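Below you'll find a set of structures to go through.
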Structure P
Amino acid sequence: MDAGEARSGLLEMIGGYRATALVTTAARLGLADLLAEGPVALGPLAERTGTRPDRLLQILRALVAVGLLESHPDGTFGTTPLAEPLRSDAEDSLHSAAIYFGAVSAPSFDSLHDLLRTDGSGFQDRHGTDFYGFLDSHPELAAHYNTIIAVDGLGDALAEAYDFTTAGSVADIGGGNGTTLAELLLARPHLEGTLQEIPHVIEEARRRLDDPALEGRARTTTGSFLDGIVPGADRYLLVRVLPNWNDEDALRILRHCAAAMTPEARLLIVDADMPERVTAGSFAPIGDLHALVHFGGKLRSRSELTVLLSAAGLRFSDTDTIPVPGRPQWSLSEVEVAR
C-alpha cells in the first residue's frame, strides 16, 4: 500500500459516520419498503415519508452516490440490490440493525475516548441511563434490538453442533424473544425448554413460544439472571450474555448458574472468543468495543473465562470447544460444576 492508498483508506474510516447516518435515515424513512414495488418520484416519496421535498432530495442523491439507490431519467428513484436487505420483510433483513445501530449505538461511541479513564459505559454517558433501562423506556427501539439479537438459525446450528441426546430439558437464560429456544426445541423434539428473561422482553418471548408445533414443551419465567437462575434444567444456555457484563457481574451470573446446576447438568456458553493474540481482520476486537461502549463489558479469552469459571465453582468440561455451524466467529463451550 502506497501513501496515497493509505490516506484514502484512512479518510474513508474517518468519514464513516456519514454513511452510518445515511443508511439509518433510509431505514427510518422506510425507503426500501416504499420502493419495493418499483421506482417512485420525489413528490410521492416526500408525501409518504412526511418530509420536505427539497431536503429529501438531498438524502436521495446521497443514497444514489453511495450505491443504495439509483435515479432514472424520468425523475424517479429506485433501489439497487445493495438496498434490498433494508426492506423490513427481507430475508435476513438489516432494517432493524440499521435503525438500532445508527440511532442507539453510534452516538454511544462518541464516549470511547472518555471510557479509558472511567468505570462506566459510553451508553450511559450518552443516553443518561444504563442499556436495559433505556430499552424499558423505548419499546420501539427495544423491538429492533431484540430482532437483531434473535439470530435466525442459531437454534438449529446449536442442535447440529451439540449432542443433546442425554438431556431432557434446557433453560435459555437471557434468551431474548425465544427464537433460539424455539428452533432448538423444534430440532430436538425430546427436549422441554424454559426461557428466563426480564419483563420488557418476556411477553414477546411468550408469543413466540406459544407455537402449536412446540406441543406445550416451552415455558417462560420472568427474572433477572443477576438475581438468580431457574433451577432443575439438564442443560443451561448462555448465548452472548457474558460479554455484556463486567467481571464482577459476569462472576455473579456464573455463580447463580452454579447454584442452579446439579452435578450432571451442563452450562453451554455461546460467544465470540477473544483470541490470545489478535491479528488484522479479527472479528472479536470490534465486538469487544461494542461490549465496552454499551455495557462496560468485554469479550474474554478462554484463559480469562477460565479464571471466572473457577471463581464461580465451575470449569470447562473435557469436551473441546465446538464451532457453531454457519457462525464462524462463535463457538460453544461446555461447562460443568467443579468437583
Structure Q
Amino acid sequence: VPRMVQISLVNSKVVISGKRYKKIWSTTGLGRIEKDRLVVSPEEAIALHLMGRIKLSDHVLDSIWEQTSRNPGTFKKVLALMDLIGRRSYKGHIGPDPYDISLWKKPEKPENSIPKIRVKLYYDYEEISVNDLLRILEGALYSKKRLMIGIVDEEGDILYYDVKKVDPIGGLSKVPEEKASGVFIGDRAIADSSSEKLNETFFGKKLFGMLMLSPLETEFLREKGYLVLKRLKHEEDLIEKLYKYDKSVKAKYIVYKDLRSRGHVVKSGFKYGAHFRVYKDNPNEAHSNYLVTVTTPEDKLRPHIVSSMVRLSQSVNKKFLLAVVLENLTVQYIALEYIKP
C-alpha cells in the first residue's frame, strides 16, 4: 500500500493521492476526500504511518513532529485512533472540537453515513471538569450522537467509558403515615417508640432497639413534618449547622431529597467509596441499584477515581452515577459505564 500512494505536506495537512487513497479512507475513516485526494491531519498521518497504511518520508515525518511536538494532546489522539481502528470494529477521524475523535461502528461505513459516536480523551493525570463533561454530553445529545470518554494511562493503554444522561426513577413512594418524635444528639437523631412507621418506610438503622437516623434523614423528615425532636429548635437548620464541618453537605442533601422524591431508598455509600447507595425497590428484598457520587459543575474529577469507582460499581452489579447539582438546585444524573470496544 505505501508504494501505491503519493504523499505531500501542504500547510499543516498531509495530502495522500494515487490509486489507493480511497481504499485507505474507506477502511479507516481517517481524513476527508477533497478533489480526488485524501487530506489527513498530522495526528491521522502519524497513526496511518505507525499502522503501516502509508510510509512517510523522513522529511514529512520530521515536519509533522515539529508541528505537533509542543501539543501534549497529540499522542493520546494517535494512540486512540490506532487502538480503535486496529480493533476492526471502528473507523474514525479526528474532531470536531470539542471532541477528539468521531467514530463509525460496524456495519456503518464512511461512504454512506456520518459518524454517530463522539470520543473525548484524557490522560490519566488530567482533571476532568464536570462542567466540560456536561457541556460535551449536551452537545452530543443535541446532535444525536453517543458519547464515550477514553482515559490514556502512562503505558499508552486506554480505558473507555460510555457517558449517558439518565433519569433514575424508583418504585417506592411510601412515606410515614404519622409523625414520630425523638431526641437530637450531636449531628443526628434517635427516634423513640413512635418510630416504627419510619422503619417501615426504610428510614434509619436499628441500633440496640432504637432507630438511629442519619443527619440527612433527620433533616429530610423534619422538613417534611414527619419528625419532631427534642434538643433541636424547630427553626434550626441542621444542614447549615453541618456545613461548618462538611462543605459538601448542602449538595448531598439536595441529591438525597431528589432521589427520595423519585421513589428511591437512599443509604450511605461510604463502604463503596461513594456518597450514596441507592435502591429502586425494597432494600430487604433486593440489592442496591446505584452508587452515587455528588458533584457540582465547578468540581474536577481525577481519572483514577473515575476508573476505580466505575470498576467497583460494575464488579458489584451496580450502576455508577454522577449526581450533578446545578446552579438552579436541580440535579442532573450522568451514568458512566466501562466498555470494551
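Key figures for this structure:
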read-out: Parent structure of the calculated result -8500, given that helix-only ellipticity at 222 nm (-39500 (n - 2.57) for each DSSP H run of 4 or more, over all residues; to 500) is the read-out and P, Q the choices; value: Q
read-out: Winner on distance in nm of label points 7 Å out along Cα→Cβ at positions 216 and 240 once structures P, Q are ranked, highest first; value: P
read-out: With Rg/Rh (Cα atoms, Kirkwood Rh) derived as 1.01, matching label from P, Q; value: P
read-out: Which of P, Q yields 1.5 [distance in nm of label points 7 Å out along Cα→Cβ at positions 128 and 160, calculated]; value: Q
read-out: Read-out mean count of other Cβ atoms within 10 Å over residues 104-111, computed value 18.0, structure in P, Q; value: P
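Throughout, read-outs are computed from the coordinates displayed, never taken from laboratory work. If you're wondering where the values come from, they're calculated on a predicted model, not measured in any experiment. Cβ atoms are built from the backbone, for glycine too; each structure is taken alone.
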